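Since every read-out is calculated from the coordinates, none of them should be taken as a lab result. In this text, all values refer to a predicted model and were calculated from it rather than measured experimentally. Cβ atoms are built from the backbone, for glycine too; each structure is taken alone.
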Structure P
Amino acid sequence: MPYQTKALANAVLNKALENGEKLRPLKLQKLMYFVCGYYQAAYGEPLIDSTIEAWDYGPVIPEIYQEFRSFGANEINRPAREYDFESEDFVPVPIPTDDKRLSAVMDFVWSTYGKYTGLQLSEMTHNEGSPWDVTRKKNPGIKNADIQNDVLMDYFSRFIKKKNAE
């Protein structure tokens, strides 16, 4: 079952903090894209309950864009939140815990892509044949078309070696 999208955002924000960094919205978006892509390629199922769209500056998860758009190009200084009717306030969405598969993918993505800026990551997502590129070419003139899960899985499968058994 896929995770709440905001829960994954908080997991990525937490990973950055563990490594002494605060993320800006652009970098958060791109790191989430890479985590989702590698996870789906490795385990054959979507990681989050939202779609990823092909926007002008690369893959974007609209729910996360809306959550953090007020930060603009500044560092995000709070977790993703949802409204809690009991407390009548916004509360942080819990981070997934005890998921070894997600932890392994997060560690890999952070060690591989964490050193890059949001703009550098955005440029990487525009590579020829990438899910963003394929989606934009299949949908000329359509802004923000959904990146299909099979396109994501096919692309990222090229970069991982699957184990025979887990």
Structure Q
Amino acid sequence: MPFEMKYFSQPPRKYTFEMPRVKKWLEYQCEGLVLNLFAGKTKLNANEVRVDADDSMEWDYCLDCREFVDLAIHNKWKFDTVVLDPPYTWRKSKELYNGNMIGQFPRLKDDLCSIIPVGGKVIIFGFDTVGMSEKRGFKKTGIGVICHGGDSKDTLIVMEEKVRNIK
């Protein structure tokens, strides 16, 4: 399996997928049923289930990310592609979610394993390249960088495929 490297030069936007080249690339990566767990306001041209805790967004489920994953586990739903674009910092989390801290990302990743079949993929946007990791049964298939220029931090993208179930 080839390892993909992708580089974008895009001015920062409040919502990641408002960057047209990033959005187009992400849509190309999406396969099958797509879970967009921190959907924000930009709809993807994909078979997308949109989840956001902000009730002012256009969503299919207005739930906390952990509540939705618990619901999906309970209903035995599976997603071929999972897109994670959470607020990258505590400050952004407080700004975007009306003062509510969004946290416990490692526990969320553990729970996501139950709703992603072997062969499914996860695409994570953030400030690190930790991803889902081998310990959860995933293999990195690509890394991307979005250079925003100036004093803005780059956004990193990690693409991974689930290669085995771990129990």
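For mean count of other Cβ atoms within 10 Å over residues 22-29, which structure out of P, Q has the highest calculated value? Let's see the in-between values first.
Values: P: 21.5; Q: 17.0.
With respect to mean count of other Cβ atoms within 10 Å over residues 22-29, the highest-scoring structure among P, Q is P.
Say we calculate relative contact order in percent (Cα under 8 Å, 6 or more apart) for every structure; which of P, Q gives the highest result?
P
Can you spot which of P, Q the value 2.8 was calculated from, given it is distance in nm of label points 7 Å out along Cα→Cβ at positions 86 and 118? Please list the in-between numbers first.
On the way: P: 3.4; Q: 2.8.
Value 2.8 for distance in nm of label points 7 Å out along Cα→Cβ at positions 86 and 118 corresponds to Q out of P, Q.
A value of -14500 was derived for helix-only ellipticity at 222 nm (-39500 (n - 2.57) for each DSSP H run of 4 or more, over all residues; to 500); which structure in P, Q was it taken from? Computing helix-only ellipticity at 222 nm (-39500 (n - 2.57) for each DSSP H run of 4 or more, over all residues; to 500) on every structure in P, Q gives -14500 only for P.
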